Structure I
Amino acid sequence: MLSARPDAKVKAVYDHDRARAEVCARALGAAVVDDPATILKDPDIRGVFVLSETNRHEADVLATSRAKKSVFVEKPLGLGAKDAFKMARSLEKTGVLFMTGYRTRSEGIFNFLREHIRAGSFGKVTRIRYITCHGSGLNGGFAPEHEWMTDPRQAGGGAFLDLGTHALDSLLWLMGEPVVEATAVTGGALSSPSPVRGEEFGEGLLRFAGGAIGSLAASRIDIDQPVRCVISGTKGHAHVVSGRLFFKSQVVAGADGQTPWTDLPTDRPLVFDIFVDALSDRSRNGFITAREAANVCAVQEAMATGARLKRWVKPHLLPPVLSTPYFTDSTRSTLATAGG
């Protein structure tokens with residue numbers, strides 16, 4: 001994606017695994033560096049992509065933030081609340097541009113649903129569910145360069161954390177309310193050829209401050225995922241199945257829930273492109289704040305604790321902020337990647 005953009009040039013790649021860095025650098029026409037400080041001290045480099053193992057995010061992000069480099073961090077931001085909050089506070093203090101890899105916020109269907117939740121088209125939302133599943137844990141599992149994602153010591157968990165983070169961010173963003181308690185149940189060790197060592201699938205439960213119950217599913221061993229989202233309220237209902245939205249509301253004309261609803265906003269750019277655009281000062285819209293990303297990690301940690309202890313757990317969250325500091329200028333973007 002970066003190579004296809006005329007307004008961005010990748011200058012350098014660092015990885016603690018040099019062989020992995022060399023593969024990435026060849027694909028990007030960039031140099032390999034043996035010390036990340038080389039990237040952080042380079043005045044030509046304005047943005048860094050942190051794609052390293054999750055247990056390395058804290059060191060990579062704090063160093064990048066202190067160097068006043070804008071940073072895109074692959075999801076999830078951290079292993080849990082402690083490291084994620086530390087990163088969020090540093091990013092807010094230095095005021096650098098931040099973005100992470102949650103994709104739902106770019107999709108027109110979900111921007112429509114978020115707008116109608118706030119407009120009252122569902123009445124009081126009572127239940128909301130989001131599902132994100134695929135079959136990467138089947139048929140041989142992960143390529144060697146990605147197998148670290150199955151190691152909880154490096155990734156923080158298995159499929160429920162890695163994929164569930166998408167579902168959780170989607171629920172928190174759609175509802176716009178804090179979670180007051182959370183729990184989950186996870187499973188694994190199926191008889192498949194997958195090398196997955198963490199949990200392979202899971203279900204989470206959330207209670208929102210307004211009383212709605214949220215649920216999420218994540219799995220690496222599903223062969224299909226036709227149903228993606230369900231929203232139920234006292235005046236409306238919606239479900240997204242096979243990429244189509246079915247929407248019913250007592251207060252929206254024509255919303256009978258019988259045929260696919262097609263009057264939708266245009267999809268926004270992917271968060272990846274929004275970040276690169278912002279480096280060129282072409283867009284400041286659609287940012288996921290570091291505080292939001294950190295709170296996803298805090299709720300994930302509460303769900304994991306709930307799964308282990310078999311009880312509800314109250315997450316400790318950072319309060320929302322009204323605005324996010326940015327710094328951009330109109331000069332050509334020069335980027336670097338950190339991690340594999």
Structure II
Amino acid sequence: MRLIVDAMSGDNAPQEIIKGCVEAAVEYGVHLTLVGDKEIVEKELRLLNAPTANFEIVHSSDIITMEDEPTKALRQKPEASMSIGLRLAKEDAGSVFISAGNTGALVTGGTLKRLGPGRLEGIDRPALAPFIPNRRNGSLLLDAGANADCKPLNLVQFAVMGSIYMEKVLGRSNPKVGLINIGTEETKGNELTKAAFALLKETRGINFIGNIEPREMPEGAADILVCDGFTGNVILKLTEGLATSLFGMLKEEMMKSISSKLGALLLKPGLRGFKRKLDYTEHGGAPLLGVNGGIIKAHGSSNARAMKNAIRQGKLYLENGVLSSIKNSIQSFKFMEDSHSCSKGANHLEQ
């Protein structure tokens with residue numbers, strides 16, 4: 001089991017990233033490969049009194065920034081921490097690479113075989129799968145931005161991969177799969193959602209419950225939320241922005257008067273729990289499912305806690321055989337490009 005961490009990427013790198021790695025090493029007893037400037041990484045590990053036996057350092061001399069154009073950066077910066085981490089993940093399919101860096105570069109590098117692990121044979125499009133909080137236990141959203149345009153086939157594969165990850169890593173058996181749409185009726189939506197509904201309905205091995213309207217998402221109507229990457233990215237950014245705005249408005253109201261401040265003190269324990277439910281640091285990162293290895297995209301603003309939890313995700317990913325489970329599903333069900341053939345073949349899907 002090899003957990004590889006990009007120590008130099010992210011808004012709070014390298015200090016918070018390395019701090020999270022040290023916390024994970026102590027709490028989970030894992031061995032970590034840190035990719036970054038060796039001198040800087042070693043200095044941070046010393047400052048944190050890190051258990052040196054738990055760490056391997058692979059030197060990198062460059063960084064892919066958030067502003068870099070993904071494909072160009074990967075081509076022109078082969079010695080960047082992300083580039084090296086992707087190559088290490090390619091060399092060892094039994095590994096997980098975790099980065100809080102440039103999302104486009106990580107997805108591109110993870111998908112293209114010459115740069116990283118590459119797509120799994122039989123998977124048409126890998127998908128980013130972040131955890132979305134709701135009133136129940138939260139949901140997994142696929143795809144959240146890796147594929148702006150999708151075919152019905154892609155949404156079926158997202159549902160299968162998301163179901164496996166939800167069961168293996170998040171511990172939720174028989175997760176409910178919902179197709180994001182503008183109405184709950186089977187006939188609602190555009191050509192993509194109508195065709196995807198027909199395929200999902202015939203796909204064995206997943207618990208498909210039908211269409212889910214966006215207003216049902218905060219209530220936790222489904223465990224797996226399936227959509228194209230354009231729609232998913234809009235949902236993800238709206239959710240993040242709305243959570244930030246709600247907390248900001250709530251704080252403003254509570255600071256308006258002495259009585260409201262006193263009320264805030266009484267509500268503080270409950271509000272802390274509410275905030276924790278919406279806090280991205282609790283969930284670590286979003287896996288890129290459908291590549292021949294493990295890749296987890298941590299939030300760009302990840303602090304130590306977020307990185308520690310992303311490492312925990314990676315550990316569970318490897319321990320519970322997520323990759324092999326996805327491969328087995330592909331082998332037992334040949335995803336067909338033709339919608340009619342796919343609908344017929346779906347009856348042979350087995351987890």
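Quick one: relative contact order in percent (Cα under 8 Å, 6 or more apart) came out at 27 when computed from one of I, II, so which one is it? Label of the source structure: I.
Comparing structures I, II by distance in nm of label points 7 Å out along Cα→Cβ at positions 129 and 145, which one has the largest value? Top value of distance in nm of label points 7 Å out along Cα→Cβ at positions 129 and 145, among I, II, belongs to structure I. With helix-only ellipticity at 222 nm (-39500 (n - 2.57) for each DSSP H run of 4 or more, over all residues; to 500) coming out at -8500, pick the structure among I, II it was computed from. It was calculated from structure I.
No lab work stands behind these numbers, since they all come straight from the coordinates. All figures in this text were calculated on a predicted structure; none of them were measured in a lab. Cβ atoms are built from the backbone, for glycine too; each structure is taken alone.
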